[in-house]
Structure 1
Amino acid sequence: MRGVAAGLGLPIALATSSGGQEPARGSEAPIRLPEVTISAPARLPGAPLPAGSVPSAVQVVEGEEIKRSGALTLQDYLRRLPGVTLNDEQGNSFQPGVQLRGFQVSPVTGVPQGISVFVDGVRVNEPTVEEVNFDLIPLDDVERIELIRGPSAVFGRNTLGGSLNIITKRGGDKSEITAQAEGGSFGRQKYRASFGGASGPIDYYVAGSLLREDGWRDLGAAQLDKAFGKLGYRGGDTDVTLSFQYANNRIQQPGSLPPEDLKEDRTRNFTGGDFFAPRLSFGILNARQAFGDETVLSLNAFARKFDAEQFNASLIGDNTRGFTDTLSFGGTAQLTYEPMLFGSRHHFTVGVDYSQHRVTSTVFEEKNARTLAECVEKATADGEDVSKECPLRELSTKVRDRQDAVGIYVQDTWEVAKGLFLTGDSLVVTGALRWDWLRHDITDESPAEHDRPRATGVSTFSRLNPRIGVNYNLSRDTGVFFSYGEGFRAPAFLELTCASPGAICPGLQAGVAPDPPLKAVKARSFEVGFRSRPAPWLEGQISLFRTDVIDDMFAVSPTGTTGVFFQNIGDTRREGLELSARATFKMIAAFLSYTYTEATFRSAVDLATPRQTAGCVASRCTEPVRKGNDLPLIPNHRLNAGLDYHPLSWLTLSLTGAFVGEQRFRGDEANVADPLKAHFVMNAGIRARWRQLTGYVWIYNLLNNEYETFGTFAPNAKLPGDPVQPFMTPAPPISVLAGLTYRF
């Protein structure tokens, strides 16, 4: 990809010039921020487009920038971008959810997802409920990340809020070996090595890492073992890569705490023992063939094997242990054509993709001390056989799904005119269409004695989505843009099988009863923006956006954290403003971004709630949600700022800060409870280089502020009567991370 550069509005302090070298002390000449090119409008790499031909806000991030930032995870880095917020439900470093423009993508099963994530052209949202396991993404081996806002005809279904396009590394022209070791607070240790290079037309890259962490919460340890390799061939107009990724992780999940525990000891674990253990094998083949200067054919094929175990301890009912087994394969074919027609340049892309997923979700209910004692007491009183009536482990649900998905897309970016009103101005028009088709063939093999409706059946969803956009560029460095696009999200596998109050999914894993069927979610998105580079060292961008969602899907939890079902809730809306600027001048690089987001219900609906309300009938309670109520866990205000200072050519001092406004609790859709408090967090770092050796120290939560990023309501089984209380996930206290990297 030629012209790779950091994107407009990128809220990370750039410590480098376009050549990747830190500025020398005393440098007098201003550093020109590099020109932006974006491969994002194409599903697979083709010819990149300049920012002035893309009618939306896009952030482009280099892998080296992520490393210099000191980010611990991909989510941790993403929250530096305008408007991105994290919600940490599980209480560990590796499973926060990402929220963008009022939509989210999360590793948590049971959260309606609205953002798609791609790795080297392959969509990695899991076929169970469209969740993304960020701990499996090879962050250390990323060459480039592109965050595309709003629905996309090219990236297809589930791109209601946007798409995250990740491109992994390959070997460079020179052979290089890198060794890295780091350690820090809470028992964190990481060891990593990589080797890459090229020999003639063949390039190669291999990397592996081991990470261990005790966690700052009780029973909050994690271990991540990863390996990544890529073999490439460049010859003439042909470019081929074959990559393979392996991961074997185990992550404990301390979860949320009630107010009493938060006040007494924020390190506690309310239901100790929860964990997530995924294992991944993932192969991707990409091929690119150019035919002359105008035509590029790109092909992609993949195979992916994903297995995971999820254990959830409970103080109210039985524990649950779920197993997910997934085999996925498919591919994409894309043709990019750049002809001169009627004196104007076109960038025409047409593509087709197909994927198949074969998923089995199995959930067992396991007795704990409380439920076993209750069962034994009842069986003994009734004169029943205790061993028969109270098995320690019993199959709850077993559901299979074969998913077939087809997408066809076409897009044309057309430079309609140059010199239209001013010398050097240009008008660029983009038009696109995408048709998606998705089929679920579900087989329910759950035990018949549960006396629940069966989930066996076939569900099919399809939709044609358009997108149009206009860029008017006053010059190469200044322009305005407008876009309108429609998005589509079909119900996922486990959403279909958990689609009524009578089919609450135990442990958020699997249930039954897809009748009445869920409707597909539709979105209509508008965006207008202005970008400018008034000086070589300064650039900024402002965007206004609105997304209207029809038949929005919501995860409803009538019992708090012990179960969930999905339902369509009518219409919702996300709208707001994103403002960002960055500057690199002499020894200083700085960024600033502010986002205002208003996410509201646009239809009145009664939702189930675990809290006692006037709408309680027997053991079921509902809360009235009215038009204009805020959606939960979406802050109105988000402010990011950061500064890098280079007193010497080999030394960088960094300081970043973020303010996040109040957020409504999940389960308070009626907006009657006190919200999560606003919080501010600051990080500081120092980075030094000497020849091939780089050392760094980062201090996170420098001010040691106490705050929470997630809140819900659930019964507290440790108190008499199991009263429903707010549960919140505390953020980590001050911590330190130090490391060394050596390049041979």
Structure 2
Amino acid sequence: MRPPGWPVVVGLLLVGLAGGVPAQAQQPEPISRLPEIRIVAPAEMQTLGPRSSIPNRVDVLTDADVREVRPQVVPDLLERLPGVTLQNEQGTSFQPNLTLRGFTTSSVTGLPQGLSVFLDGVRLNEPTVEEVNFDLIPLEDLERIEVIRGPSVLFGRNTLGGALNLVTRRGEEIREIVPELAAGSFGRQQYRLRWSGEARPVDYYVSLTENHEDGFRDFTSARVSRVFAKLGFRQGGLDATVSYQYSNDRIMQAGSLPEELLRRDRAANFTPGDFFRPELHQGIVNVRGVLDEHWTISANAFVRALQAEQFNVNFLGPNSRLLNDTLSAGATVQLAHRGAVAGRDNTLLVGAEYTRHRVGSRTFEESVDAGRTLQADVADTQDAVGVFVQDSLVLVRDVWIKGSSVVLTAAGRWDGLRHDIEDRLGGDSGGVHRFDRFNPRVGINLNVSERLGLYASYAEGFRAPAFLELTCAGPEAICPGLQVGVAPDPPLKAVKASTYEVGLRARPLAWLDADVSGFWTEVADDIFAVAPTGTTGVFFQNIGRTRRQGIEAGVRGRFGRIVEGYLNYGFTRATFQDRVQLATPRPPGTEEIRPGDSLALVPRHRINAGLAYHPWSWATVSLDVRYVASQFLRGDEVNRQRPLSAYWVTDVGASARWAGLEAFVKIRNALDRRYETFGTFAVNGREADHPVQRFLTPAPPINFLAGVQYVF
């Protein structure tokens, strides 16, 4: 069956093809297309500056990596990096959980979010509970992805474990009209049309994307539809862009399965009918101007409107439906000065930002007998302010050999967040809650040569309690189905993180790059979602001190033009540091966490490696292998139950290019391994005595995606 919207998409592709046919009238001399040059690690990044003055680990991926991996969402691409792990709690490929350094970012309400995600300078963490909807990110339109690890002054609050900085593409000198078609396992169909170019001083970029799939689990179809457009202007010292994105998705969710059912049927859906349906309008303006030879000003402004519907089936009571309506607007201004202090090179950054969110959240209970009943209607007006300053000073230069340097970086940021919560049903969950903190950062870079650099840093970060966390902040205010609840005077505190990091960047050979980093993060007042026995809801609580520590190492190289490869290893130890009582679904309903117990769903070891072989200049064959160590299930923070098993996964791919035509095929889980990426404990509502059982989410079996695109 052809999915809804299929004729429209095909029509757009035909229009694109027609538009690419040259007219018979006089045409200008065509611009020659040079061979693609892939830059793995650029020396300078637009947001952060040169690597020689960045005292923490940064990984950079480009649009070439997107084309090679063919990911569904951004986390699929990041899985190549050291220490990055994905869990599939929702049972859909469009909504994974991403874990980095023991911190998580996810679309799932209720997880302790600790990573920030930015698109063209705009924070994508939703103001409801700081979750990130990866299905709404225009993956195919990204030019660059920067993974900045550790707390960051430039990215501000909620950056406990790191930040993802995403930069979209813009039109280039060569005009391109690119239709793309792809299809694969589980009913996957992907249609895309891209049109871009430049008519100086203006450049333009427009893309249309439509993805459909049936899903490998029962009743897990998904549709992701997106329009993205970007208009740029460059002249003299002025560089400006304005972009608009519209997304309209519908994603059916399978969730996890009771272990007994999983053994019989890995494609089963225990709660058919769960779905997530968001609609997004987003506009972003970025302006950068050169004031003189020393001063540069950058400004950013945005408006973002999101309406989202989440429906959950419940066997123990009425079904629940959550309707969130969010309107956000804000701006950031940053001044940069590059000059000299006492004859030494110096870079100063000063900036400020303000954002206002207006969030409305309604929760309904639904049943055949009672129909739909409004249970909660809560609104929150959030005002977020940030002020920051960062200075990087070259203390010495050419002290060992020509090109060596020592760079000192010092920075500080103050963030404030104000919640004004209103209970529209007249309850007592309303009130004003304020959180603010100053976070310092200091680091040093020892650049021995262009091929060897060392760094060390100390940084602090914080995360204020989110809207829905504040309304579900105690055992007397359990939120049914992870939805909004009520709680007077929430006792939650802001989360604080302090991170020490040391690292090394090296290029021992002209064809080989290596990075090694070690980190130690102390976290105070971590916020956890806990689920008491006999309920389908959660409440949030502070749990005292936790710790994340680990090592991230990677090498990558290219041998001539024939072979390129990478090898990464990540070790992460995430533990509780205080003795604390946590509610748990498992009888007797509470568990006593001891110092040293491991946080759930954080594997200790992670290995990934890959090779790309180019037998001819126009052909590539690739192999990627991932290993993830065992993980304790959520709800077993005392580490006494059987964990998720460790697993290996192998992906293979091939691509070929001829003139403007490119064809590819990607086979994931090529050895058809059976493994699970997520596990928890929950009540089995289908059995008479409602026992608490292990619930696991299976990973997809062997599957493929094949496609073709043509560049006019």
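A few points about this structure:
- Entry that produces 3.1 once distance in nm of label points 7 Å out along Cα→Cβ at positions 92 and 612 is calculated, selected from 1, 2: 2
- Here volume of the Cα convex hull per residue in Å³ was derived from just one of the structures 1, 2, and that gives 159; the source is 2.
Values in this text are rule-based calculations from the coordinates and carry no lab data. As the structure is a computational prediction, the values presented were derived from the model and not from experiment. Cβ atoms are built from the backbone, for glycine too; each structure is taken alone.
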